[in-house]
Structure P
Amino acid sequence: MRILTHQLTLTTSAPIEVVDITEAVREWLQVQPVRDGLLTVRSPHTTARINLNERESALQRDMVAFLERLAPKAGDYGHNLNTVDGRDNAHAHLLGLFLNASESVAVAGGALLMGHWQSLFFIELDGPRAQRTVQLHLLGEA
């Protein structure tokens, strides 16, 4: 059994943003000695999440609009009265309650086993941010 780890770094440019990270994950996976196993894709941030969903531009806009309606930034949130880092981001923490911090995807023959329409997304909930990270953790056999 081999265990491999890697970190992707990205920049976000919107308050709520859906960033497709599928190709970056595939590129890293292609050069790894592990061909079969399980890949966990994880966000270490409390205001950013990982999601497996369909990549389609109108749907991605719908996702952002839905999240904005679900917990509006301008809501009356107690967390915003005493922020840790000066960011009024209670809405982002609340949205995080409904999304996953990680997704696990099977790997076979060095490829992600995902459905035809599936992509991996980093979901920014408190942007823009100059630097965000995504952690990759691959367990498997060469």
Structure Q
Amino acid sequence: MTEIKSFADTNVWFYSLTEQDIELKEKAENLIYQNRKTICLSTQVINELCTNLIRKASFNESGIKQLIARLYFDYEVVELNEEILLSASDLRARYPFSFWDGLIVASALSADAEILYSEDMQNDFMVEDKLKIVNPFI
């Protein structure tokens, strides 16, 4: 059986690392654990995650450094590049994505993910007949 590759948006990682909402934390942790061999993220997600953890969850720089190292060690990290930036622009021209969401979608497509987990985009929305957006919290 082939495992489905997935991409997790910032909110999934944020909920998994904070205690702000225990129900969302459990759902996010389970999602990441169940997909641990095939889930990926991007440098954009890491940037947004670290910003939010510092701002909203009082993470210190030591914790941020440990988290970054762990994410790079444990998961595939898609590095933003010219191809992804241009692809995001093309996606925004065809779909109702914000600038940042377009980058997330382009990164997920670049990683050949079939599912993008995000609470910020339309649930069950299909992109390019390749990528399904799923809100794991509904």
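A value of -0.39, -0.85, -1.25, -1.40 was computed for log10 I(q)/I(0) by the Debye sum over Cα atoms at q = 0.15, 0.22, 0.27, 0.29 Å⁻¹, for residues 74-129 alone; which of P, Q is the source structure?
Numbers: P: -0.61, -0.91, -1.17, -1.25; Q: -0.39, -0.85, -1.25, -1.40.
The read-out comes from structure Q.
By the measure distance in nm of label points 7 Å out along Cα→Cβ at positions 26 and 50, tell me the structure among P, Q with the highest figure.
Q
Determine which structure produced the value 28 for relative contact order in percent (Cα under 8 Å, 6 or more apart), calculated from the coordinates; the candidates are P, Q.
The read-out was computed on structure Q.
For the read-out semi-axes √(5λ) of the Cα gyration tensor in Å, a value of 23, 17, 15 was computed from one structure; give its label from P, Q.
Q
Starting from the value 12.8: which structure in P, Q was mean count of other Cβ atoms within 10 Å over residues 18-25 calculated from?
Numbers: P: 17.4; Q: 12.8.
This value belongs to structure Q.
If helix-only ellipticity at 222 nm (-39500 (n - 2.57) for each DSSP H run of 4 or more, over all residues; to 500) computes to -17000, which of P, Q did it come from?
Working: P: -6000; Q: -17000.
This value belongs to structure Q.
Since every read-out is calculated from the coordinates, none of them should be taken as a lab result. Remember, it's a predicted structure, so these values are computed and weren't measured experimentally. Cβ atoms are built from the backbone, for glycine too; each structure is taken alone.
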